[in-house]
Structure 1
Amino acid sequence: MQSLEERIITNISKRGRGTVISPLDFAGYGDSKAVQKAFERLTAKNRLIRVARGIYCYPKIDKDLGLGVLYPTFEEIAAAIAQRDKAKIVPTGVYALNKLGLSTQLPMNVVYLTDGSPRKVKLNGERGILFRHTAKKNLAFQNDFVMLLTFALREIGENNLTNEQLTRVRKLIKDVPFDTIKRDFALIPAWIRKIILTSYE
């Protein structure tokens, strides 16, 4: 009969390398303290890596270039935390601009808006993920791209958008079917709706 430790790692390994998980994902495997201890033992044996408090990864291993353990991205970690907390999230600030190719800057702390609890998750070194609470209605978008675009453009501001950024935005919009965008028009500021509409002309 497999130990709790082996049952957990068997389940995780089936999900594949790079999987980000939490002990809470295995609440049905036994007592919460026992599950937590199993995760700690798996980490001590280097079968898992701890990327933040309560968040672990079954790491990818790079053998071709000799890079060793490949840590998950901010996005993968944030998504795992959101899934654990049953919360919706969207990148905002400089990180939102970076994801859309509107800025080359990458902030020290990646910021997400969430309808869940506000918190800061410290990662390796000084970097971290900051979750800022916002009302559920602000994240009620049906289209994730439109939601990301809206918060990115809000970060720039209506009168601060450069011609280069505007060209990039219009190119991104054209790749998205208009029908999937217009469903969220009620949540989009008028000046951003105007950019969207003119992008399809």
Structure 2
Amino acid sequence: MKKAVIIVSVFLIVGGGFGNYLRYIEQTPDRPANFDNIPFELDGFVGAEERFAEDSYDILKADTTTLRHYVDSLDYQYWLFIAYFSSQKYGSQIHSPKHCLPGGGWKIISLEPYELKLENAPVKNINRLLIAERDRKQLMLYWFETRGGTIRNEFALKGDLVVNSLLLHPTDAAIVRLTLPLAPGEDFDAATERAVAFFNAFRGAIDKALPF
């Protein structure tokens, strides 16, 4: 019994020390995100920088963000939001839209996995949502980007954080979110096709803007 207690105590001390080491030893990303690499005019999309209410950024705690409002030649609207976190270790973990939307008065009508198939690029497994606020409906696509690649699930994002911490890699991450207001009676799948066309136009610029 005494030997077992000693062994357990050693494991606790070593494990606690290693956990503390992982907490305070952080690899710095080689470069930050640079959203200037995302153009305001591209392939018929014309946009401008917008901002949320200032208290939203205090809650978000991201290192840098961009909120772009684009319109296309048919006057359809596209809201692109990207938030980059240089570290997820110290109280700046990414907030999931699944939690933030209800707090902002939006009801999630549907949420499903979606395969984002882009030209000359690997398939991205992301989230597709239909959300509503009173008589307004919107399509939302979102996912997370990390050193490990594209992540759809919030639990997988936590796992990716642990893996990168253990490997002493940077734990930086970003959330990419596109929201399209739906016209009355507009087909959900048709709106999704417009979203895919948007990402086909901007994929290279978004990839260049992020340091992964």
Structure 3
Amino acid sequence: MFDSIFRRRQEEENYARQGRLPPGQSLTSKFPVLHYGPVPTFNPATWDFRVWGEVEQPITWTWEEFNQLPRTEVVMDIHCVTRWSKFDTRWEGVSVRALVEQGLIKLKPSARYVIQHAEYGFTANLPLEVVLQENFLLATHYDGQPITPDHGYPVRGVIGYIVGRDDLKVPYFWKGAKWLRGLEFTANDRLGFWEQAGYHNEADVWKEQRFG
């Protein structure tokens, strides 16, 4: 046991020296499960994904259509507000940036923010500029396998730190919603579920913006 603790501390110190461990965070090799409420059921025959708001045309994709969208793979460090950090996590899914660049989502000039809408009315908010970064993904797979139900299957928003990309903003992991069902593009910001409960609206991991 002491050997494993020592190795974990050595590994954690190594990430800190590389500038990859944000203030107040600790390394974990596990993937803790944290969410509010029950895990929803998934029916591929009735599931859909909506895009609406400040877009030229609202869109609704079925599960089959969603899986035909362009795919992207990203390796990121993820940081939870509860103080754990997990490094070099591998995600696969749909990049909002790619959907916009390829004209599959056509934004109005008034679009400034994105509200992620998930099951049970849960929401998470981010500025449009962050959603269009390469470190935000509508993820369907983690480490080569479909995301498990308790981690957000079939689709969840994920955001983290891409090594060497210090130009990208990195919010805490709660800013990606589990069990995602749609994106609403808005002209004005609206607080998400956790922000309404007192969490910081920007949630920058490097500035340790945990609470408002």
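Tell me which of 1, 2, 3 gives 3.4 when you compute distance in nm of label points 7 Å out along Cα→Cβ at positions 78 and 158. For distance in nm of label points 7 Å out along Cα→Cβ at positions 78 and 158, the value 3.4 is produced by structure 2.
Taking distance in nm of label points 7 Å out along Cα→Cβ at positions 110 and 182 as the measure, the highest value among 1, 2, 3 is held by 1. Upon calculation of P(r) over Cα pairs in 10 Å bins from 0, in percent from the atomic coordinates, which of the structures 1, 2, 3 produces 7, 30, 33, 16, 7, 4, 2, 0? So the calculation was done on 2.
Read-outs throughout are calculated quantities, based only on the coordinates presented, and are distinct from any laboratory measurement. If you're wondering where the values come from, they're calculated on a predicted model, not measured in any experiment. Cβ atoms are built from the backbone, for glycine too; each structure is taken alone.
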